Each structure stands twice: as C-alpha cells, then as structure tokens.
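Please find the structures below.
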Structure P
Amino acid sequence: MSASANFDALVLGAGPGALAISAALGKENLSVQVLSPNDRRDLWPYTYGIWGKEVDDLGIGNLLKHRWSDTVSFFGSGSNIPNSTENNATKHNQDYGLFDKRKLQEYWLKQCDEALVKWERGVAIKFEVNNSLSIVTTSEGVTLKARLIIDATGYQPVFLKNPERGEVAVQTCFGIVGKFSSPPISNNQFVLMDYRSDHLTEEEKKEPPTFLYAMDMGNGTFFLEETSLGLAPPVTLETLKKRLGKRLSYKGIEITEIEHEEHGLFLPMNIPIPDLKQPILGFGGAAGMVHPASGYLVGALLRRAPSVAKAISNSMKDQKASPAFIAKKGWEALWPKDLRRKQALYQFGLEKLMRFKESQLRDFFTGFFSLSKSQWYGFLTNSLSLRELVQAMWKMFTKAPLNVKWGLFEMKGREIKLLLKFLNPGV
C-alpha cells in the first residue's frame, strides 16, 4: 500500500464543483490534491446555461459559446406557430448564454495549474478522520492524506451523508440538436419555457405538464429540448420524446438532420442540505447547491467558492485545528443561516409547482415574470437577500389569480416541514 504526502485539502471529483473549489483553494495558497476516476480534462456530459448578467458581473463573458439577447417564454394558449404568435411572447429583456464547456473547464484548470494542484486517478472507497488528519483509501490501495476532505462527486456523493427527506424531484429532458424543414423557433432566439399545449389532447393535458426549452445555435441548427420541471416520480423519456414529436408535427415541421440527442434523468432538484456536522465538507451538487427552483448551479459555484475557500484557509492558520473544526468552518461559509432559510423557501416553492396543473403553471409563470426584472432574475440566480426573496414571493402571491393562490395556500406533503425549516433551519 502506497501513501501520498500530506496536503491541506483533498478534493474528490473532477466536475465543475470540484474544479471550482480546487481553484479557489489554490488561490488561498493552500496545497490541494484532487482524486477522480476520470481524467481532469475529460469533457463534462452536460451543457450549462447562465444569464448574461451573471457572467458579466464575474467578468467571464468570454467563456460563453452562445449568447442571445432575444430571450422569451410562452405561457398562453393559441397557435404554436412562432411567426404568428410573437405578440404572445413574454419577453425577458435579459441576455442568456451557454458556456463553452471546454473554455470553462480550462478556466479552472489554468488556476489549478498555477497553484500547483496535484492530480491522482483512482476511486475513493473509504475514509477516516482523526484529530489531526483525514485519510482516504482508493480501490487501488493508495492512501491519500489531507487536513480536510471535500466531497465534490456530484448528486450521488461518495462519502457525504444527506438527511432522508423523501423522494427527490428530478428534472428530465429529451433534446435534439439538428436541422429542421423550417425554423422551429424564431431566428437568433432563445426560448426559456414554452408551455403552450395546443398540440396535446385534452387527456394529455391532464398529465404532468412539460415545456420546450429551445435555442437557435446558428447556421440553420437548433437545439430543442422537451423538459419536465421537476417531479417525483419523474416524467419518462418516452413521454418527453413523444411530446416533442407532437409539438413539431403540430407546427408542420420535420427533422431533416440529427447531430446529437440529449436524454437522461437530468437533474435532482430538491437534494437536501447535507448534515452540517460531518467532519468532511461538500461542494457543488453533492452539497445541495443546485437551485431547487431553476436548476442552476455554475453561477453559485463561481460566486461561492472564494468565500468558502477563504473560510477554510483562515481555519487552517491554526496548525492544531482538527479536520472536524475546519469542516465546520467550511460548512458555515457554504450554508449560513440565511441561505439555509432561502433554500427551504425555494424547496417549498418546488413542492407547490410539482402539484400544479398545466393551467396553474402557465398562470404562475405569467405572474412570476411580471415581477420586476431584478426580482425574478434575483430569484432564479439566488442573488436576493432573504428579505428581498420574501418580498418577491409575497408580491407574487398577491398578484396571482385565484387558482394559483389556492395552489400556493393549500398545504400537502412536505410543505409544512419546509416552512418550519424556513423558520428554524437548525444547525
């Protein structure tokens, strides 16, 4: 059995969360080792969207592969033919972009290389923590030692413990990148949500609602994705594929070329915040950082990694600090009380939306995007203060039609527990 030198931090994983926290720790002049079964330059499987203002505020607009200024949603009924329904569009007046995954990856890797981050290939199978050191053992028999372990291995973490809170709501999708007999959306347009359902039968409209997420990729290529916001159990891929086909057929559009299909159980939306008393730290999807209402993650990684790394660095200045103490300071920076309360409100909202009928969802989102831009944008990016979030949600409730008010007011399932979590988020 071989052993590595001791490091300040051992990060598990090689996805966006792992690279974000590794780069931030490196900037704090901490020694970092990363363990992953994958090569650090293996391209990530998913695409990552972000609002233009977020990347502009961070000064990384150059990492986008595509950017749209014509950003819209459709929540009404009526014809599904874009050219005849532009007046029915909800215009967001906010740029939206897709990251160039390779550029985003290299952005973090460059910072890691500058900080002399070390890389180890392997599968973590066991860990132990004592008063001075954390030790991970790999399936290859290698032992890796550090003052702190950070589990950034995604939605099914290797070591982190999450409380049991019932079924996890999963966002599912079926998408196509390709060419079509005629443009399925307007040129140079990004469609965040198209909930119009004229292509469905009355019986199908009683089933869990889905929406179209779509964008013009240029050169006659479009990306179309039929999506379920988040349900437990999730909408099946077969249903999503069928609905996308019916949506296109209703418009008289045929697929002429498929460059890529994207399908799978995509994103757990309501992963609970982990046990904050663990002697190891989490980051990224493993630590419940996915926005329960929007599914966004990368913006939170970019904004929150520096403060978490700073807290870890400060705690390590005490050479006698235990891994449990260092992890505690990291958890406090990652999930302060106000953020935990906000997370409970977001999860409360998701619980409501999971039970909404198609007509309620359309009315809800029509009202949501009638809020001020700063309110709906801040809600979706988790950049509002707790007070601002409560004000936005109250304004949304007061403006909502009766069918939405009743849906928000009626308490079922986990809603009461989540409201109690908001009032008392615990330790």
Structure Q
Amino acid sequence: MICIFSTNLLCVPSVNALSDSKQFVLDAWTLVNEGYYDPERLDEIQWKRIRQKTLQKQIETSDEAYSAIEDMLKPLEDPFTRILRPKDYELLKTSNFGSEINGVGLQLGEDELTKEIKVISTLAGSPAEEAGIISGDQINKVDGISCSELGLANTASKLRGESGTKVLVQIKSLSDEIKEIDLERRSVDLRPVRTKRLRDDSHTIGYLRITQFSESVPKKIEEALQELKDKEVEGVILDLRNNSGGLVSSGIAVADSFLTEQPIVETKDRNGIKDAIISQKNTFFDGPMVTLVNKGTASASEILAGSLQDNQRSTLMGEQTYGKGLIQSLKSLGEDSGIAITVASYLTPQGNNIQGKGITPDKILDLPEAIEYGNSEDKWVKNAEIYLNALFDKNEGIENVNKLENKNIEN
C-alpha cells in the first residue's frame, strides 16, 4: 500500500503490472472482446465482469492460465470459441496445412441443446472408421472420464496422441446401444482430394471426393478437374460426405472453380455488415454435376454445397447436412498456443441460415451408405451415376431433335 499523508489519511492500492500468466489470460479476453461475432451475447453474460473475476484468481502457471480461459469462455455457450493448448494448436495447424494427423480420426461437434458430444464424421481409413463409428454416434466417455465433464475441446484433445497408444471410448449409437471400443491411435493420411473415372458403355463420369478443406485443396481440385477434362468426362460427381469442413477460404475457392460470376456465400460480421463473395468469371469445370452430402457434411462443405444448390449449378443428393453456419478465426496466443473465435455467421446465396438446421438435398437418398465411399458397392454414387446418365441421354435426345429440325429447315 502507498500511504499519502495530508489533512486526512488516504491509502491507495499500488498498481502492479500483471504477471505473465494473467497477461496471457487478459490477451485471450481481449481477442474475444474485439472479434466475437455477437457483441450482444458478450453483454448478456457480463463479459467485462467475467474479466475482472477471472483476473482475481490465482493464476501462476500455464495450466492455471489455460483453465482460467476455459472457465472464462464457458458462459458464451459456444463450443467453437475455445482455447487451444500447444498440442491441440499444433494438431489443428497440421490438419489445415499438413497431409497427415495422429489420432483416431473423429470429427466431433456439440449438440446445442443437450451439450452431448457427437460424431460429425470419421476420417477415411482411420481407426474410428474401421471400428464402425458413424455420424450421429454419441461419445459418452473417453478413458473412463465423462464427456459432459470434459467438454468438446478436452474430449477431442484426449482422443489425440502418439501413434501406437490406445484410448478407450464409450459410444452410444443412434439406436441407444452403448458399447466400449478400444482404439489404437495412428498416423492417418488425410488425402483431402481423391479422384477417379467412372465409365460404362455410353458415358464417362468423373468422381471427385473431398475429405476436408485444407490449404492445399483448391490447387489439388484444379489439377484433378484438369485431369478429368483431359479424360473427356461428361459430368462430375462431387462427394462431400463426412467432410466436416476445415478452412472456409478453401471451401470458397473450390466453389469458385465451378461457378461463373455468381454469389458463393454471404457473411455477416459483429457489426451486422453483410459481405457477399462472388465467384470469378472463369471456371475449371462447367459441365453437369451431382453433389453428394450427408449428416457429416458441415461448415465449409455446407458453404460449397449451398452455393452449388442455390445457383442451380449442381443437384444435391443424400441426406440433411449437419448445420454449422458459424465461421471461426484462429488466433495465435503466446508462442505455441492459440484461440479459435467465432467471428461471423454465413448465409447461402439465397439468404438461408443453416446454423442448427443444415441443408436439405434436392433428392433424398434413403439408402445404406457404403463402408468405403466411392467403391463399386457404393449405392449413393451409383444413384448419382444413373441420374447423370439420364441427363446426358435427355440432352442428347434434345440435340438430335434440334439437328433434325435444322435439317428439315435446310431442305
């Protein structure tokens, strides 16, 4: 205390600089305060008072700082705005910019109403996929710890780890069956873009699967489309099943490859300002398309699917998508950690808000999904082929009629 003597005794608390750990917490608070997409929500939870109460806690170590930030963010009730500890931060950067990841291959989300942790999708070729875990399954426990206690971020964190280590996961299926699965973590090849040619007696179709939207995807899509065009494909099946998203900028860039001077998405920031993103004039493929979606299609995948549907560029086939209409920005926090902040919401070109709703396909497919997407037993792909072949035959019939009419005119 500093005591100043005058007519009356006045005692003023000394103003000390914050410790490094508390400054770390304050930096996180400031990033959210400046960037969060819904300022009214910050007012509702008394965000400034939360800062004051948090900084009054004992925060001396890194772990205490991370825990304080997690507690500080809980009142937002936004599972997508979260602190990323060093391991999780590095893993997220790897998944966005790298080609492989260590873990069990689960993409998770949190139910807005029940707060249950559910599977959005499984990565192709991952331990989770091989164990039969599917979109919609609920994760109850990880290594005996309840997911309601862990929360979304910590549940995801506990599932990750070094290759060769194991993790025990308790699953509740859509049919309410509860089972425990021992999963061995390993390096999963992300292979975000997969392509092949489908041929029958009369037509050739390109099959293009995107498993997630990482930084390299737009370039890989351009190369894949060029390769398919060189093989003279008449149409393309774009498979976005179990693609839980990734970099929004990557999904927008892919939409740009299929659209010509058309709206891709409309974003709405914290100031209520709407910003429409329009595609460029040139496209990499302008032929007929079918896009496959399912309940594991989320975020950046829904931006792409919504833009193709609203612009009548592609027929959507499958089932209702996941419904994530919020956009996060990843900010560095300190030297080796980060914070993901919801900075905007998005609308499809026709103004549809899909948050919590998803996108309804043009054609619902009530069919069992293949164990391996795109293989010869994949009935969803077969349905898309049938649809495109019928479209080709119809177009050929119209062309033949036009040719006949022109010939009659000439005669």
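The table that follows gives values for the structure above.
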| item | result |
| --- | --- |
| Identity of the structure behind 13 (criterion: relative contact order in percent (Cα under 8 Å, 6 or more apart), calculated), options P, Q | Q |
| Entry that produces 172 once volume of the Cα convex hull per residue in Å³ is calculated, selected from P, Q | Q |
| Source structure (of P, Q) for distance in nm of label points 7 Å out along Cα→Cβ at positions 141 and 253, computed value 5.8 | P |
| Winner on distance in nm of label points 7 Å out along Cα→Cβ at positions 293 and 325 once structures P, Q are ranked, highest first | P |
| With distance in nm of label points 7 Å out along Cα→Cβ at positions 229 and 349 derived as 1.0, matching label from P, Q | P |
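Every number in this text was worked out from the coordinates using simple rules, so none of it is lab data. Since this is a predicted model, take the numbers as computed values, not measurements. Cβ atoms are built from the backbone, for glycine too; each structure is taken alone.
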